[in-house]
Structure P
């Protein structure tokens, strides 16, 4: 596992995979199956894995955090960057900072807390965690009303942010005043598109973002990596041809639930046994499984 601090070159050269976490029937970390997922992603040329929403770190038990961190260290190649997530509650992330001291993870992502927040309070909480962790963090902007551009700028200017995952969903990704204001005050070279392949072309071409995160990359990492390469070469036509190949599975993620669909899709495609979903989420119903399997198989073999 890569342990040096993350650079802008890292996030611009590799898609950032956001995989599910494989668990057994007792919801314990499954080393062998998680190894299969990581190896499949690595074989497709992807060298950054971010364990956040798709791994359901929102509902992780505090007592298993260290065990999972230990397990993830063992499943990756030496040049693969593994980024775990913390939070979303303030107290949770501050206690997790103590556990992280026993590991060499170069950065972690803060899951965004919804509700019972203020802009200044979120900035202060992020600052407290980053200072206790002792390294820059990944700032995840997922919802309007979570943090303002001016708060983000302060955190970036103080060296507390490794990079930003921007994932606010817009009906038209090209019409995004918040993102436009953000890149006016923060270097877009530290911002990645965080909503999968669908808005990537707009985010990279029109806003100059550095790269992108993806869940469906866990099924076809080589294809997602090829899309990033096409974007970097300015071959937007090829990039769009590749993007369209992901729409079948992505549309089901949007329709049903992005985390649930990806969790089961990886298993249904035969990549690894991901096991049961962690409550308060659940695995797919049989009818949805059939549709997801068809879409995952289509993506895997296209």
Structure Q
């Protein structure tokens, strides 16, 4: 791979967990997920707006369709992720992203009759086994094994729910990249994401929270700016990678960010069971990579 692609991968792997950590900090200060995601998209929109105004609007209807769907799916996925990191440990919900390849196997099995290979099943086994190390230590005589207890956490359930729109978003982004450059897709993803958040705030009437929390917003400007930077770097590097590599291999490489999440959870929030969760994240990352490569 060319050096610029390696750089994009490294930045993406580091930016994603940093973005999640900032989201957890902001949610802990009382800001709602929609406000947090909206602030990130607003900041990015202000950055890309001068460039958009200097170029004519794209006339490709397929591009607009894919961008619009991607923006809606991204908003839904990110809101669920913010709820997840707010209600559970960062080092607990971050590695759950390794279940994304397993989630993608379900429609292939149900709709296409594609049965995972033995190698793919081994990868699934590693993901499940690794996840058993994320929760509490096994209790002798417990009604449920440790990996099953993990899924009783509301944050884990929300993170698993976020995998579905997130996986579909990657597909529509790849389609958009087939007819436009990563910079164009990134710019309109940012703007359309802001529009999607505005619609969601209006429909749910959560826009009042922006008015009712001026102090939280004002005191969190530095954190919000950092979120804009990490979100922008993450998405732009994701698009550069997807435009160059097959989606499956790109997603496999992205799994390594789960390991960084465990370190951030320990460093920023003093989350417990560092060694167990780090080992679990490493095992789950390996399993997710095996599933993707086996396909």
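Since every read-out is calculated from the coordinates, none of them should be taken as a lab result. Source: prediction; values computed, not measured. Cβ atoms are built from the backbone, for glycine too; each structure is taken alone.
Can you spot which of P, Q the value 22 was calculated from, given it is relative contact order in percent (Cα under 8 Å, 6 or more apart)? The read-out comes from structure P.
In terms of distance in nm of label points 7 Å out along Cα→Cβ at positions 31 and 135, the structure with the greatest value among P, Q is Q. Of structures P, Q, which gives 0.97 when Rg/Rh (Cα atoms, Kirkwood Rh) is computed from the coordinates? Label of the originating structure: Q. Among candidates P, Q, the computation of FRET efficiency 1/(1 + (r/R0)^6) of positions 223 and 287 (r between Cβ atoms, R0 = 25 Å, to 0.05) that gave 0.15 used structure Q. For the read-out helix-only ellipticity at 222 nm (-39500 (n - 2.57) for each DSSP H run of 4 or more, over all residues; to 500), a value of -14000 was computed from one structure; give its label from P, Q. Value -14000 for helix-only ellipticity at 222 nm (-39500 (n - 2.57) for each DSSP H run of 4 or more, over all residues; to 500) corresponds to P out of P, Q.
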